[in-house]
Structure formats: C-alpha cells, structure tokens
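Undergrad: Take a look at the structures listed below.
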Structure 1
C-alpha cells in the first residue's frame with residue numbers, strides 16, 4: 001500500500017496571480033492499493049459526499065496519467081481518500097487530489113518520475129502550477145510555465161507567520177471564478193500588480209512582515225471576484241483593522257486568508273463575525289505554513 005499526505009495550498013497571495021502559492025498545515029491523505037481487478041474508491045472526511053467514486057475521480061485520473069507515462073498497468077486499484085481540505089473553497093483541494101494521485105501512482109509504478117516530472121505532469125492536469133508547486137515542494141513557491149515546463153523557486157516561510165483562514169459554507173468553482181475575469185486588463189493595473197508581487201516576494205524572502213499589507217494589494221482579480229462572495233471587501237478591511245499583516249482571497253475563493261504573527265484569535269473572530277453580518281456562515285482555521293510538501297510512504 002502507498003500512503004501519500006498532501007498539504008492544502010493558498011494560491012496568488014494577492015497580486016501573484018497564477019504564479020505564487022503557499023503550502024499550509026492541513027492535509028489530505030491518499031492510500032493506493034493494487035487490486036486483482038476493478039476500481040474501489042472510499043472517501044471520508046471533508047466534502048466526502050461530493051467526491052466521485054468512479055473513473056471521474058481526480059485521484060484516479062491523475063494516477064492513470066502516470067501509469068500511461070510509465071507503462072505500468074495494475075489490473076485493479078483500491079483508493080482510500082481521507083480529506084481535511086474543504087472542496088471548492090480556494091485551498092487547493094483539487095490540486096491535493098491530483099498531486100496525491102500522481103505521487104502515489106509514481107511510487108506504485110517504481111518511482112520512474114522525478115520531482116520535476118511530477119510537477120510538470122500535475123501542472124498539465126491542473127492547468128497552472130501555482131498550487132501544484134507548493135503542494136509538492138512545501139513552503140512558498142514562485143512558479144511559471146515555460147514551453148510546457150514549470151520553472152520554480154521555493155522560499156522558506158518567515159518565522160512566526162500564520163494564516164487565519166475564514167472558510168464560507170458555500171463552494172465556488174475555480175472555473176466560475178475564472179470566467180468572471182476579463183481577457184485584457186488596463187496597463188496601469190498590470191504595472192500595479194507587477195510592483196506589488198515583486199515587493200511581496202522580496203518581503204517574504206527577507207521576512208519583513210511589515211510590508212505584507214501594501215505588497216498583497218491586487219487589481220487583477222480580487223475586486224472582480226468580490227461580486228461572487230458577499231461581504232468580501234468588509235472581511236478584508238476587518239482583518240486588517242484587527243491586526244493582520246496582509247489579507248487576501250485564498251486562490252479563487254471563497255476562503256479568505258489573513259497573514260499575521262499575533263492577534264490570531266481576534267482576527268479569526270472579526271472575520272467570522274463580518275461574514276455572518278453579511279449573511280454568510282463560515283468557520284475559521286489558524287494554520288501554519290507547511291515548510292515541507294507532499295510526503296509518501298510505502299507500507300508493506
């Protein structure tokens with residue numbers, strides 16, 4: 001049996017659209033067991049009722065891509081999925097499924113793919129590497145796709161930094177959140193984001209948390225997506241007033257993540273209260289960045 005643990009991820013971190021992501025200490029587990037025939041999928045934990053238990057399952061589809069690439073073909077397969085990451089909330093649940101499937105299938109088929117190969121394959125399935133790279137490498141990762149290959153660099157998270165994550169009780173599909181975005185943006189907005197993302201990467205690299213507020217501002221996606229998330233702008237403002245160093249939509253949302261090095265309980269409370277005042281139930285988690293990414297074990 002192969003057991004794989006994959007961290008949640010928060011993509012974009014404000015201005016780093018499709019190129020920045022952070023791994024978080026919240027995990028999905030994939031157990032993959034070769035069988036004599038057929039496909040059996042067991043799911044427990046977060047969003048279990050919504051996850052397919054047939055060939056539409058993302059873990060299975062990712063595994064099949066690996067088997068096709070490596071020439072390994074088990075006669076049957078059993079999957080056990082134990083989930084902590086809520087689905088369709090902006091915390092990388094689909095990436096965790098894809099990465100879990102890729103890493104488990106690679107180990108089952110003899111470990112023929114290296115880390116770069118797995119990042120490239122998982123990114124091709126997901127469509128972008130911003131969640132994939134930190135899910136595999138851990139920490140904070142800058143990643144871009146070039147000619148079918150992902151180039152990435154990892155940054156170790158600053159000491160004392162935690163993410164206060166408010167998770168609304170409704171899902172938001174990434175496709176829906178992407179469809180609302182324009183195909184072109186004003187030149188001034190592009191320049192605005194370029195400066196912010198450069199400042200953000202430098203601040204994270206040097207551990208200067210005082211710069212996270214201005215560095216995490218965005219003009220490319222967050223304001224447009226606010227129409228899909230009741231109370232988003234007020235939640236962002238409330239978290240800052242409560243002491244968050246920086247606050248942003250987590251990935252495509254609807255979760256909101258506030259980065260802080262103190263006042264975690266206060267920030268969590270005001271984020272939850274502000275969502276509730278705008279008619280949205282939510283739960284709040286305080287999560288450390290995960291310095292390591294996916295972990296895999298072969299259990300005899």
Structure 2
C-alpha cells in the first residue's frame with residue numbers, strides 16, 4: 001500500500017496540468033516559506049504523511065493538486081471562487097458554490113474540508129492516512145490559491161481567464177499574468193531566475209519589515225483552525241484594486257503594471273506561506 005501511494009504521487013507529479021494557480025514557482029514559494037515555520041511536532045506529522053521521496057520537502061509537491069485534475073476532475077472547481085461582476089466583496093453563502101449550485105464547492109470550502117480531514121490524523125489507521133496525504137497536498141495548494149487575487153475574481157471573465165492581454169511581448173490572459181507572469185519576471189530581472197533566492201528575499205521581509213504584521217496574519221477569530229473567508233475577502237479586494245484596475249481587452253502590460261503590482265504579489269505569497277504554516281501548526285499541535 002505504501003509503495004502504491006508513492007507510485008501514484010510520483011506519476012501525477014510529472015504529468016502536465018492545464019492551469020497552475022500561482023504557477024509552479026508560486027506554490028513552491030508558499031510551501032517553502034511555510035515549511036520553515038512548522039513546529040517540531042507539525043514537521044514530524046507532515047513528514048509522516050509525505051511519500052518517502054519528498055520527506056522534509058513539502059514544497060516539491062505543492063503543485064500536485066494542479067497535476068491531478070485529470071485524475072480527479074471533481075477537484076477543478078475547488079481551486080477558485082467567483083464573485084458577481086459588480087462586487088468587490090466575498091460572501092461565503094453567496095459565492096462558495098459550484099456551477100450546479102452545490103454549497104461549499106469552492107476554494108474556501110475546500111480549505112475548511114481538508115482542514116477537518118487532517119484533524120483526524122492522530123486517530124487514523126495507515127489506510128486512512130493515505131487519504132490524509134492527499135488532504136495535506138490539497139490544503140497546502142488551496143491555501144496558496146486563495147491568496148492569488150484572481151482566484152477570487154469575477155464570474156463573467158472567470159477570474160481574468162477571458163481577458164486577453166500582452167505581458168510585455170507575450171500574448172496571454174490576465175489570469176496567467178498573476179499566476180506566473182509577474183513571478184517569472186521578478187525572478188528573471190532580480191534573482192537570476194532562481195526561485196530560492198526570491199523565497200529568501202520574501203523570508204527576510206517576513207522577519208524584517210513585515211514582522212509586526214505576522215501575528216495578525218496568523219490569527220483566526222473565534223479560535224478557528226483556518227480562516228479562508230478572510231483570505232478570500234482580501235483577494236477580491238486586491239483583484240479590484242490592482243489586478244483588474246486599468247486593464248481592458250488587449251491591454252499591453254509592461255513596466256508600469258509590473259512594478260506597481262509586484263508588492264501585492266510579494267505580500268500575498270508571504271501571507272500564504274505564513275498562514276499555511278499557522279494552519280498546519282494548529283492542526284497537528
């Protein structure tokens with residue numbers, strides 16, 4: 001059974017995916033930041049759930065949820081939530097449902113669901129822990145997704161997926177600019193295309209200029225384990241204020257857009273990593 005679990009994860013890890021929330025590097029950054037902030041108890045539990053080839057390396061599997069959409073097609077709608085076109089606010093009861101109207105079928109609902117599953121870890125048999133490995137990887141990915149502003153975007157344009165733009169000279173859609181375009185550009189321009197150097201820079205900001213905000217990022221009201229509704233509300237605000245702002249069909253997005261939006265991307269990646277660690281620490285401690 002253990003070998004079968006490892007084989008499944010190895011196979012799906014190498015299959016291409018149709019779409020990556022935050023892109024591979026974005027999810028890697030989120031999980032790398034989180035991994036360094038896990039308590040000792042949590043790190044042991046996470047390692048117990050990871051396959052042998054990924055021990056102490058949660059970040060290597062943080063794009064897994066994108067790669068298994070063809071195996072688990074029901075999971076596709078769990079990567080995002082859409083809000084009405086005329087709104088810049090998020091409401092769980094109004095917005096968190098799939099195209100068939102099933103409540104809870106969105107990224108926020110998925111975070112609640114997989115958090116609840118992982119809370120059963122201490123009393124789980126090996127066979128159940130196989131499912132908890134999937135729960136860990138889905139949760140780690142979806143916490144990243146909900147922090148990407150256009151994963152909480154408007155319904156008609158599907159979070160910017162139907163808005164054609166040019167990212168410098170490359171033809172793409174607005175959603176992909178936020179999934180990977182901005183991250184790839186900052187890595188190329190400032191970090192010699194090294195994702196670890198970019199991650200290190202974000203970690204320095206977390207312990208430096210953002211240090212007085214960390215406790216607020218980590219906290220959940222009402223002693224909740226995780227707070228995806230807060231994260232989703234922040235994302236739709238950022239989508240309206242930054243991602244969508246001054247963008248129309250065919251816009252050419254270059255330095256002005258890149259430099260003004262980069263601080264938002266930096267912030268959301270850092271918040272996602274810190275909050276993923278805080279959620280996992282609350283689950284496993």
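Values quoted throughout were computed directly from the atomic coordinates according to the rules given, and no laboratory measurement underlies them. As the structure is a prediction and not an experimental result, all values here were calculated from the model. Cβ atoms are built from the backbone, for glycine too; each structure is taken alone.
Undergrad: Figure out for me which of the structures 1, 2 the number 0.98 belongs to, where Rg/Rh (Cα atoms, Kirkwood Rh) was derived from the coordinates.
TA: 1
Undergrad: Let me ask another. Which one of 1, 2 has helix-only ellipticity at 222 nm (-39500 (n - 2.57) for each DSSP H run of 4 or more, over all residues; to 500), as calculated from the coordinates, equal to -16000?
TA: Going through each structure in turn, the value belongs to 2.
Undergrad: Between 1, 2, which one scores greatest on mean count of other Cβ atoms within 10 Å over residues 32-39?
TA: Structure 2 gives the largest value of mean count of other Cβ atoms within 10 Å over residues 32-39 among 1, 2.
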